[in-house]
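Pasting the structures here.
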Structure P
């Protein structure tokens, strides 16, 4: 085989070890593609600071009329809140406020993303919600998609006070293990297929939701996954569902990765779940 092939094989583990595999998890984009008002939504910019001093940015979408609750939205690993907003843009007209947070390195948030640093960003966002007078007396939900679902599940599983404050949690297209999803992605490349197992072990797995998803109970949990998702296969959600304790629900859908809320029937089902678990 060509020498370059072997050079690439040698380079990959070195690159992964030096980068901490962050390039396999985070694909931030600084460019803001649109603002909520373009979609006819009333909103406020939110600026807050993580515990290590990193300044973060988010949007607070105002509900139409008297709010019945608030949804803390954690987006996937690519781009930023301006490209993920359509996943939750339908919620304000149903009476729910929405807080969208950009992790460090995404959009207008400072810094560079990594684990466990982004979990401190989630903590900062959650604390902002607890301090916000328009939220404190309302039902509070978390909706996470893909990487955001992983962060949400692990964060709540590791913090009893968070679980006690939430009314319910929705995870859309989560993956059970950072290490396992890394191995699966490496297996899809000819150059990394032979080393998928040793390379995947370079990915830290301490913050995978499979580790503590059972701790979410008795918080009502809804896991959504598409049987045709080619980015995060449905078996990840099924594994998390099996590991979770009651009360829990698993919904199998059809469609592309995190395209769930492009379908009205899925929006209606989630809306029913939120209303069912309002306190």
Structure Q
């Protein structure tokens, strides 16, 4: 398989290269301890299970609800899932790509470029009538080794600076950005001067991403160009990576930096300003 040129791959295209990629199942749901039973009930043939909590995020605490995972823990889990330095990876989840985008971004952050997300996830694969397996996939022995970060990471001060001097996007739903219907974090509102750009508005009802031209229109309306510098945050660094994936899939591909601690980290310091 040649090196992918787009961050998304559709089920029919994946089916033709299934034997030449490493598949990662990252199904996850907020508030649910594990989605492993869903994987056991059926997954893409050969796909390895990757647990979100503890692998794609460290334990909640001062760094937020889903802080960066420990580098060595993440790398070991990727190797156990069969990730090699020279073999392409395709990541999927249930369908909306929230968890898959987090894994996609982390792999790219740690230097692996040949990684894609299955557009529409497991739901799209099953809807296309493609094969599903219940076979257990034993731990592998991949040779993935994380390199220096290949993506930019923001802290709270960096996010505040982006909001004033560049562009800081808030990927949460618009009502949470506005400080309404906040059911996850104890303090409602957003980082001052941030701009609302809900990540899930970039996918259809089925979970598949909008066409690149439609995504590009949404982002150019916000003033984003290829040479733009964009910061992204959300509640805990999941929808933020989803928005980063949409920015990449749009073809604009600005330089995108993630505030991984996001709102759940921002509000840990009572001196940081809050806007509603």
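Values in this text are rule-based calculations from the coordinates and carry no lab data. Because the structure is a prediction, the values reported are computed rather than measured. Cβ atoms are built from the backbone, for glycine too; each structure is taken alone.
Identify the structure, out of P, Q, from whose coordinates mean count of other Cβ atoms within 10 Å over residues 143-150 was calculated to give 13.8. Write out the running numbers ahead of the final one.
Working: P: 27.9; Q: 13.8.
Here the read-out was taken from Q.
Calculating relative contact order in percent (Cα under 8 Å, 6 or more apart) for structures P, Q picks out Q as the one with the greatest value.
Looking just at distance in nm of label points 7 Å out along Cα→Cβ at positions 55 and 247, which of the labels P, Q belongs to the structure with the highest value? Show your work: numbers first, answer last.
On the way: P: 4.3; Q: 2.7.
The structure with the largest value is P.
Given a value of 14.6 for mean projected area of the Cα convex hull in nm², point me to the structure among P, Q it was derived from. Here the read-out was taken from P.
When helix-only ellipticity at 222 nm (-39500 (n - 2.57) for each DSSP H run of 4 or more, over all residues; to 500) is calculated, the result is -7500; to which of the structures P, Q does this value belong? Could you put the intermediate results ahead of the total?
Values: P: -10000; Q: -7500.
The correct label is Q.
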